[in-house]
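Trainee: I've put the structures underneath this note.
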Structure 1
Amino acid sequence: VASIIQAFRAASLPVIHISHDSLEESSPLRKLCPEGYATMPEAVPVGDEVVFVKHVNSSFIETGLEAHLRAAKIDTLVILGLTTSHCVSTTTRMAGNFGFTVFLPRDATAMFELPAAPGNSRSKRFDAETMHEVALAELHKEFATLVTTEEII
């Protein structure tokens, strides 16, 4: 993540930040929970970098992101962050559906392990790496092109 942000800044390319402020009272991803809401030090916005705050999985819902991208004539996106199967996936799918060209660095997104859905007799939990790879497989070629950080920078 840090390498891509640094490379974009060095090339004077726009860096747009999305901050998730959950409306769920029990969520650690709320502005009122500083330990869960805090931005990684290497991803803190600098200068005039734009920050959009979202309250749902998609960075496009009620944020103004799409209008900003269209006004700035940005048609290609590099999406990174957390979590691969939720926010990254939803944002990537919507970006693809809106006609943006999307590159998704497989090593600049991550996932947590998840419990199996009720009624699943195969497993009680799915490990983070499996969840990450399945989410990437679902996105590749239909909504985004999978790349590596090295390929982006």
Structure 2
Amino acid sequence: MDKTLQMILMKHENLCIVPHYEGKISSIIYTKNESFKLEEKVDTVINLYCLQFASNLNGRIQASRERFGFIKKPPIVISELNSIVAMQLPVPHYSESMWIFDLSFGVEELNKQSEIEFQNGLKFKIPLSKTAVMHRKLNAFQLVVECTNTQKKPL
């Protein structure tokens, strides 16, 4: 993995990664204070992030489906030890989903769509209802709780 990408994934407070096609750019990672344009596609970056914690994206998705019964666009645990969870939301005009790491975002209803807003003011329009976004967020929080409870269980 490129050392710069590894540094971004491991040393920044990442909010989300979104698809963004512009020339050689395929995605953008947004952090609390800055953003990083990447040539790698969203799924490639998420897979590399998962590999930093000894699994790949497909394994994380499969585990989420089998362990919790999530079917479509499941949230995943990237690191149980660090309680890093990611959830997917669709993005207008892209077939790829955005992945959100910071679950403290707010949601506002906009007709039959919604808008999410992170604490730093970063906003995205989402082609889902507020109820659907909140349901996915709740599923992601369920994984956070499970990670925390797994760490507390004695061996």
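Here, each number is a calculation from the coordinates, and none is a lab measurement. Small disclaimer: the values here were computed from a predicted structure and weren't measured. Cβ atoms are built from the backbone, for glycine too; each structure is taken alone.
Trainee: When distance in nm of label points 7 Å out along Cα→Cβ at positions 53 and 77 is calculated for each of the structures 1, 2, which structure yields the highest value? Walk me through the numbers before you get to the answer.
Mentor: Values: 1: 2.0; 2: 0.9.
Largest calculated value belongs to 1.
Trainee: Moving to a separate point now. Hey, distance in nm of label points 7 Å out along Cα→Cβ at positions 93 and 109 derived from one of 1, 2 reads 2.7; which structure? Let's see the in-between values first.
Mentor: Numbers: 1: 1.1; 2: 2.7.
This figure was derived from 2.
Trainee: Which structure, out of 1, 2, was mean count of other Cβ atoms within 10 Å over residues 69-76 derived from, given a value of 11.5? Don't skip to the answer; put the middle values down first.
Mentor: Working: 1: 11.5; 2: 15.9.
Label of the originating structure: 1.
Trainee: Taking -11000 as the value of helix-only ellipticity at 222 nm (-39500 (n - 2.57) for each DSSP H run of 4 or more, over all residues; to 500) derived from one of the structures shown (1, 2), identify that structure. Spell out each step's value before the answer.
Mentor: Details: 1: -7500; 2: -11000.
Derived from 2, not from the others.
Trainee: Suppose you compute mean count of other Cβ atoms within 10 Å over residues 13-20 for every structure in 1, 2: which one lands on 20.0?
Mentor: The value was obtained from structure 2.
Trainee: For relative contact order in percent (Cα under 8 Å, 6 or more apart), which structure out of 1, 2 has the highest calculated value? Intermediate results must be reported in sequence, preceding the final value.
Mentor: Details: 1: 21; 2: 18.
If we compare relative contact order in percent (Cα under 8 Å, 6 or more apart) over 1, 2, the biggest value is for 1.
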